[in-house]
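Throughout, read-outs are computed from the coordinates displayed, never taken from laboratory work. Treat the numbers as computed from the prediction; the structure is a model and nothing was measured.
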Structure I
Amino acid sequence: MAVRIRLKRIGSRNDPVFRIVVADNRSPRDGKCIEEIGTYDPKKAGEGNYSLDLERAKHWISKGAKASDTVASFIRRASKIVAA
């Protein structure tokens, strides 16, 4: 089973809001997920537009999950914040 960490859209039309989820690669974008580990609101400006459970993300990556490009950038930014 190929596991991905990716975005799932939950917002309405013209009002996007996303959840950061761990899902099977074969499931549809807004379909069933294994675990929800964060949120992303693209309408907000600055660094406070996402929240992420970094420990769970690292756990899933250690188990072999691959992050999408967008989620990978969130993980890098969250890791820099924790390191500082």
Structure II
Amino acid sequence: MPKLPVVSSKQAIRILQKLGFEYAPKRGKGSHFAFVKVIDSRTRLVIVPDRNELPKGTLLAILEQAGISKDEFTRLLNE
């Protein structure tokens, strides 16, 4: 399993949008962005802080909220 790359919030948001997540302006507050996606009648909400470099733990939490693996995220990042 490859190591997680250091990414910015803009890169993480680009990947979420590739996966079909939509911006939810009423959900994010201050320096955070919210994205939602409905999957099988379940709504997934992902909160992304506005940072130049996302800490590894924050990135892992974003991946967990989005329901994607590290491998899938890395693959989408390299496309």
- One of I, II was used to calculate semi-axes √(5λ) of the Cα gyration tensor in Å, giving 19, 19, 8; which? I
- Message: With relative contact order in percent (Cα under 8 Å, 6 or more apart) as the yardstick, tell me which of I, II scores highest.
- Response: II
- Query: With helix-only ellipticity at 222 nm (-39500 (n - 2.57) for each DSSP H run of 4 or more, over all residues; to 500) derived from the coordinates and found to be -9000, which of I, II does the value describe?
  - Reply: I
